[in-house]
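Input: structures, listed below.
Taken together, the values in this text are just the output of simple stated rules run on the coordinates, not laboratory data. Note that the structure is a prediction, hence the values are computed from the model and not measured.
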Structure P
Amino acid sequence: GDVQALKGVSFEIQQGEFFGLLGPNGAGKSTLINILAGVTSKTGGSASILGIDIAKHPSQAKKLIGVVPQELSFDSWLKVEETIDFQTGYYGLPVDRAWRDELLKRLTLDDKRQQKPRGLSGGMKRRFMIARAMIHKPKILILDEPTAGVDVELRHEMYALLRELNASGTTIVLTSHYLEEVELLCERVAIVNKGQLVALDNKHALKDRFKSTRVFSIALTEPLASAPPSLERFKPELVDSELKLTFEEHEYKAVLKAVADANLPLANFRVIEPTLEDVFLSLTV
């Protein structure tokens, strides 16, 4: 039978925003992206881009949006430069050589323009797909898992590029399995689970709202055989020369006093704040 992938999901993304869309596999993220991209038809409700209804004016809406899909896809026979020029024609636009050359340079693809995309490395293929999605100067860029299969160095280079695009006025919607990536780049985050919107807020407000638990991490000058019994209420975890204590926000003074009274061989300590991953797991598991 028919499966309803999304049920009453409703939110707005502000112009110029760097927006994160999170959810486990099968949550409805790709369906939502495909509706915005005009690939999937919705069965109810409405979706608009900068006030233009996607269903009523699909060609106008299409020109406002660039999509970098999760799956790598390209013509096996065309070269990088030819593919990007071909993509320009898809939007009914003349080839803008100056913008194409600028994109290739900014994405460090300048020396790859005469290569075929299939011969590029994994990271360069991702960059090529961003160039292809940006060639018509869309107002909104949607990236579905853009750093999957990309090594750490290239990932951070891509972060810098995305921040630059966002700073220049491009609205960016990012989905990612790397929760720290969303936390690093996005200000507002929507979490979708089983086709429904379960959270939507500023990332800091989300963390404050859904997780009051903190972790007190203590680096010891020497390992302990076991945690002192006086710390049992804080669920101690002892690994090598690190002791972790879990406490609620209102117990901060109590945990400090308990640590001081225990006379631990303390080198230093820090409080670990809740992460977006903590919020995500609390809402989707």
Structure Q
Amino acid sequence: LLWDLKHTLKLIQYLPYITDANHHELVSYFLDRFDRNVLPLIPKLRAQIVHNDFVPDNILVAENDPERIVGIIDFGDMTHTPLINDLATTIAPMLRGQADPVGVAVEIIAGYHEMIPLESAELRVLYDLIAARLTMLNVIAYWRLTLHPYNREYIMGGVEETWTSLEVWRAQDPAYVTKKFFRACGLWEMYEVSSMQKEANETHQSHMSRRARLLGPHAYLFYDRPLHIVRGEGVWLYDDEGARYLDAYNNVAHVGHCHPHVVNAIAKQAR
């Protein structure tokens, strides 16, 4: 199914239909980002059957209560794909014409997360998946126009707004947007730890070699697989994989919060 975001790179064959140089470059930019940032992670993302076109045009509401959904239509794009693709497909068209597209996306994500908790890996690819959906809308529109030129008004109806949305989306800092997504789901700590994991992406062996070189061979290890602690918060320590440990290693085990010397030092400073 061409509308399945996991097949985004199939759009490359339709690039010749984008004749405007600026638009062609814009599409190529986001396809390249998809190739680098999303494609390698697709096998690791939760997948299931999804509607794949859950947008306002396909939602029926009560005649006297527009806040109440009474039906969903158009199941022609249903497919088995990463779950997060369905959310990206919903968000993308909602950004057209918005002064604050990131804010709109954040509101939708927060509401979705209340019903279906999102995972860290899904939030990390969402910026690029939203861009992929916007890109897909226009590339397919230009291709379909060659097949059905008599239906130009319908096919090209939202194209210009979509180009504008893509330009605005490109102007955003992907890292900043992703942080906002994590915050919307109350998962800020997971974003912070994962970011530090990238920064500290050395092997355990290289860490141990450096440790031995700097501290000498007599500084023995306490674990068969040494912990790589990247940050602390309160009484907790976090390793490079996001696992949390009670901070008894550096504090209690070495000195102790109630050690007489510590107590005396605190008391002295308080006098």
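Starting from the value 16: which structure in P, Q was relative contact order in percent (Cα under 8 Å, 6 or more apart) calculated from? It was calculated from structure Q. Determine which structure produced the value 25.0, 87 for Rg and Dmax of the Cα atoms in Å, calculated from the coordinates; the candidates are P, Q. Computed on structure Q. For the read-out helix-only ellipticity at 222 nm (-39500 (n - 2.57) for each DSSP H run of 4 or more, over all residues; to 500), a value of -10000 was computed from one structure; give its label from P, Q. Going label by label, the one that fits is P.
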